[in-house]
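Colleague: Presented below are the structures under discussion, each in the form of structure tokens.
Each reported figure results from applying straightforward, stated rules to the coordinates on display, with no laboratory input. All values reported here derive from a predicted model rather than from experimental measurement. Cβ atoms are built from the backbone, for glycine too; each structure is taken alone.
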Structure 1
Amino acid sequence: MIEINKEDLKKINKFEVIIDVEFKNKTLIFEALTHSSYSKIKKNGRNNERLEFFGDAVLKLVISEYLFKKYPDHNEGKLTKIRAQLVADKFLKNFSIEIKLGTHLFLSKAEKDSGGQARPSNLANGFEAVLGAIYLDRGLATAKRFLLDLLKKNNINFDEIDQVDFKSRLQELLQKQKLDLPKYEVLKETGPEHNKIFEIALKIEFKNKVYQVKGCGISKKEAHQQAAKKMLDKLK
């Protein structure tokens, strides 16, 4: 049994008010908010990694059901594409900011000083852990209400989410022409560890001409997509 001191319990109670969920088992939400760096200091061996694993499954279940009902005419491929983006770190980070998750995570001083409260991976992992804890403590209905309320508050444009995969489209174009696949190269990474910007170079040979473009983004994936879109525009 994990012991929670008064100061930590006060922090947990504030977080419960924000997410509008009161836990019967406080150790579950304490574990969900505990980063591995904090558990090492406290030497209790409990952190949010197991709940993150479980919460990931809950997240996909709730989002899958939501999309299945919202888009009765979408095929499996289209639903999968939208779900993949909704469960990506970018959206989980936005949800985490909405519930002020970063300031309620239990982190070591070193992790906090290095920007851990705003680090996208900490926020995404913590969010999944919190969702998993809600499911285990209050059931699926409460977990669904919590997650779907956040979807509505963020005013997500699902038409924008179901966007063209420019990287795949470029690859298909080159394959039809029997050309080499595009090569992406990271030129540089700028900014602090928790808020990096990636610059990617893309170079291809198409119809005896060499084309080069650059793409930027908060992740390599986003930078790849931007570069691929620019390349497709050049090849039109």
Structure 2
Amino acid sequence: MRIAICEDEEFIQNSIEKNVEKCLEITGMAGKCECFVSAEELLEKGNMPYALYILDVEMKKLSGLELAEHIRTEDRNAVIIFMTNHSEMMQKAFDVQAFQYLVKPIDSDTAHNVIMRALRIIREKRNYIRFTNKLKDMIFYYDEVECIESRRRKIIVHTEKRDYEFYGSLSQIEEDIKGSMFVRVHNSYLVNLEKLREVERESVPLRSGLKVPITRTYKQEFNKAYQKFILMSKGGRE
């Protein structure tokens, strides 16, 4: 999960980032913060969309409210939290369906509680897989995972950023996420159809550059699932 923090005061930005990282650790959710000092920087350099936006309202050029309006034109599901010096302005936050706002100076405990509630809402809204690694639970959202590999007794979760290792059964995972965009292409691999770069005769290259082999055993079922996925992507039109 990716989180954008847009705040021009370095102290507040660092404080919020540390609070988010602590909340991610508590919930066991895999996530990364990306920080920006202006709305313009986020729009220009940010890799939108993000699952959670924490935005300063009072910024020099484009305000946090104006930035949120832009976000909502492209993403109706993201959770937005505002930070402001003027709580009386927050009536306007309802226009962009903001989740909550924090009044400056921001109390760390209040911020923690708001961020925790936001993360729980995100977790409830998005499908995810839960794994346990060294007695620690970790949650991966479907849209973060490229493929899941079985290697000896280990499960390797491949994301575009890095890989994570756990002990488990690929067949059990396949059963747990049945009906999702994950399809078996090999005894050792489940791939996320949404992460395919293309389809080759004997393999499927993923966005990260990883090539996953397709075996004859699973080729027919993969082709059916892929054709259905393409049809759904076109809105059900042939």
Structure 3
Amino acid sequence: MEICEKGQIFIEKENDYIFDHSKIILRRADDEYFYARTSQYIFRSPQIDINGLDTIQIPAHHVWPLADPKFTRAPEPLPSTCYLKRPSLLYYENTPDKPDYGRQILTEVEACEVLRIHPHPNIAQYLGCIVKDGRIRGLCFAKYSITLSQMLKDKSPFHRSHCLRGIEAGVRHMHDLGLVHNDLNPSNIMMDGDNPVIIDFDSCKREGDKLSSKAGTCGWTLDGEAYARRNNDLYSLSKIQAALIKGN
């Protein structure tokens, strides 16, 4: 097995956060997933003994939704120029209140199917989904080099007004199709040279639909919004514009 995700879990105690345990997500050669907990502070340890972990299998039906035959299939073999997106399983627990991964994946596929039929240069190119045993195991997109967030952090030179116009054009295109992104922020915008490309559609909904718990990023989206409205994206655009101006 190989480690595909790991993270530290902290709990609040006496007005402070203290380390509780580490969570590790593993993938077997047959593409089955497992999770494990350890008291080891994994980011301080160069080696993790996988064989010494008490692993628990994650049932496929808890994560991967059934694939509609109408959904576009990713090319086989996958081209080296593609990015394979799978959900983070770090918050998975076999409990009734576990995240609804299946609905989250289907939300993104349904939006991407619309955007595939109506492409736009400022929207990520969707190549299709990977299906195994009738279930969606990942979404494939064209691969882009760097996020706008990283460009801003690195203070890299780029045409900021052109970038903003491109993001606005991509958002208008989505709105014209009746879609609202609901999670626009610099980490969800890739840069293809000076051309911005909007990614990450797992919060995307039809205009007027009720939002799920997977919607928005603190500081970039409207607080307390329960429905997919264009104002959600317009507010995020105003925050992105401010970040671009501030970086000049």
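Colleague: From 1, 2, 3, which structure was P(r) over Cα pairs in 5 Å bins from 0, in percent, for residues 82-129 alone = 5, 18, 24, 22, 18, 8, 4, 2, 0 calculated on?
Modeller: Going through each structure in turn, the value belongs to 2.
Colleague: Consider the structures 1, 2, 3: one of them gives -0.32 for log10 I(q)/I(0) by the Debye sum over Cα atoms at q = 0.12 Å⁻¹, for residues 34-121 alone as calculated from the coordinates. Say which.
Modeller: 2
Colleague: So if we calculate distance in nm of label points 7 Å out along Cα→Cβ at positions 10 and 114 for every structure here (1, 2, 3), which label has the highest result?
Modeller: Going through 1, 2, 3 one by one, distance in nm of label points 7 Å out along Cα→Cβ at positions 10 and 114 is largest in 3.
Colleague: So helix-only ellipticity at 222 nm (-39500 (n - 2.57) for each DSSP H run of 4 or more, over all residues; to 500), computed for just one structure, reads -18500; which one of 1, 2, 3 is that?
Modeller: Computing helix-only ellipticity at 222 nm (-39500 (n - 2.57) for each DSSP H run of 4 or more, over all residues; to 500) on every structure in 1, 2, 3 gives -18500 only for 1.
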